[in-house]
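Bear in mind that the values in this text are calculations on the coordinates, not laboratory data. Note that the structure is predicted; figures quoted are calculated from it, not measured. Cβ atoms are built from the backbone, for glycine too; each structure is taken alone.
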Structure P
Amino acid sequence: MMVGIPSAVPILFSAVWETVKLSGAAIAGALILGFILAEASLQGGRVAAAVIQIITQLIRGTPVLVFVFLVYYLLPVAGIRLDKTSTAIISLSIFFSVFFSETFRSAVAAIPQGQRQSGLAMGMSRWNVERIVVLPQAMRIALPPLMNLSAIVVKSTSIVSIIGAWELTYATNELVMRTMQPFEYLLAAMAVYFCICYALVWLGKRLGRRLNVSQKDA
């Protein structure tokens with residue numbers, strides 16, 4: 001029986017919500033891990049920076065689909081058995097953490113070295129200089145590209161349908177196979193992805209402008 005989009009709205013809504021949750025968890029994981037990698041690269045010395053650079057290049061040179069498959073098959077070998085959604089979150093978090101890390105690192109490196117030296121000369125500890133002087137400015141610089149990367153993460157959640165993680169792309173494919181109406185459902189999915197990604201990019205630009213204005217007023 002042919003089913004139109006109105007009758008499939010509950011399924012699509014549930015799938016969109018799953019995509020939002022999956023994306024949010026993956027972005028949060030990538031942000032945390034990316035920040036740790038950036039700080040380790042900047043503060044951990046030459047050896048740590050070299051190791052992180054090698055890891056970064058290896059992951060950046062790997063297609064996200066291959067990386068998702070790699071994590072999917074490696075976790076059980078390591079004795080870690082997770083559901084497919086958790087596996088998807090872990091794989092996307094690790095993969096995109098190196099991109100978030102490079103964004104953090106570039107933003108921190110853009111802060112003039114003289115500001116650090118001034119803070120240290122005033123008797124501030126190195127940690128306080130980073131926390132009070134460097135990081136707030138770096139976040140203003142990093143926010144727009146971080147939001148752009150977040151939009152890419154949202155789009156990349158469609159890839160995890162290949163390992164059976166149920167989200168918008170997986171649900172759309174199920175509806176297409178059930179109804180044989182590919183264009184109707186694929187266009188609907190495309191519109192949803194566009195709205196989510198556009199909102200993230202717009203929000204990043206908006207917040208970036210506000211933070212810059214606040215900095216000037218201060």
Structure Q
Amino acid sequence: MFILKRQDVEISSVQHPKRDQQVPILTYQGQTFRLISMFNAAQEEDAKAFWRDLTDNQGKACVLLEEPDRYSVWGKIRLEQFASEADHEASLNPAYVKGALLMLQAVFIDIEDLLGNRQAGLFQKDISEVFKQWRFPQADTPDAVKYLITVDPLNAASLPAWQEHHLHTLLQELHRIGKSYFGNTSFAQRSIDALQDLSSSERSQVSTWLNQSPLGNLWR
């Protein structure tokens with residue numbers, strides 16, 4: 001398919017037919033596409049390789065959106081078939097959501113301990129902007145964001161209804177924001193260490209998922 005620029009497309013959202021969440025939708029020349037994965041600006045080659053694999057090897061109709069600070073891959077959908085397609089979506093392993101929340105909280109605690117409360121407050125605002133921009137479900141109010149940063153994901157009554165592209169986006173942006181606060185990536189290993197709180201089987205699942213995803217090169 002195509003490599004597109006932000007000015008070429010329109011990005012909106014539709015209500016997911018099965019979940020209480022908004023789904024980002026890209027429109028280009030009357031065709032609609034759904035977000036599959038996000039990459040940061042330094043991962044241009046990874047983004048293009050992922051896009052080419054989907055289009056050339058798997059025969060999927062996808063576009064690559066190129067923006068100054070990120071790349072994103074979108075797969076073609078027909079909105080009138082969205083409801084039936086949603087019935088067949090694979091449910092996300094909850095261990096991935098737990099792991100992502102543990103990593104988010106580890107960076108927040110790191111900033112609070114090493115840089116102080118003011119910087120921790122600014123970090124919370126930065127993460128809120130990520131949730132808002134990419135329409136994360138159950139993360140659209142200051143109280144919801146505070147809950148996500150402080151809840152114990154291992155014993156939470158419920159986890160946010162996020163999909164894999166939400167986790168990709170969160171961990172991409174978390175790495176970018178963390179680096180901007182610390183000036184280096186020293187926080188990354190401490191964040192990964194937080195996964196020790198998971199059970200051994202869940203920790204193994206999350207580590208495998210991270211290493212096999214476009215995020216693998218960031219969180220090492």
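For the reader, a short list of remarks on this structure follows.
- Given -28000 for helix-only ellipticity at 222 nm (-39500 (n - 2.57) for each DSSP H run of 4 or more, over all residues; to 500), calculated: source structure among P, Q: P
- Each of structures P, Q was scored by relative contact order in percent (Cα under 8 Å, 6 or more apart); the highest score is held by P.
- Of the structures P, Q, the one that 18.9 was derived from, the read-out being mean count of other Cβ atoms within 10 Å over residues 32-39: P
- Read-out P(r) over Cα pairs in 5 Å bins from 0, in percent, computed value 1, 6, 14, 18, 20, 18, 12, 7, 3, 1, 0, structure in P, Q: Q
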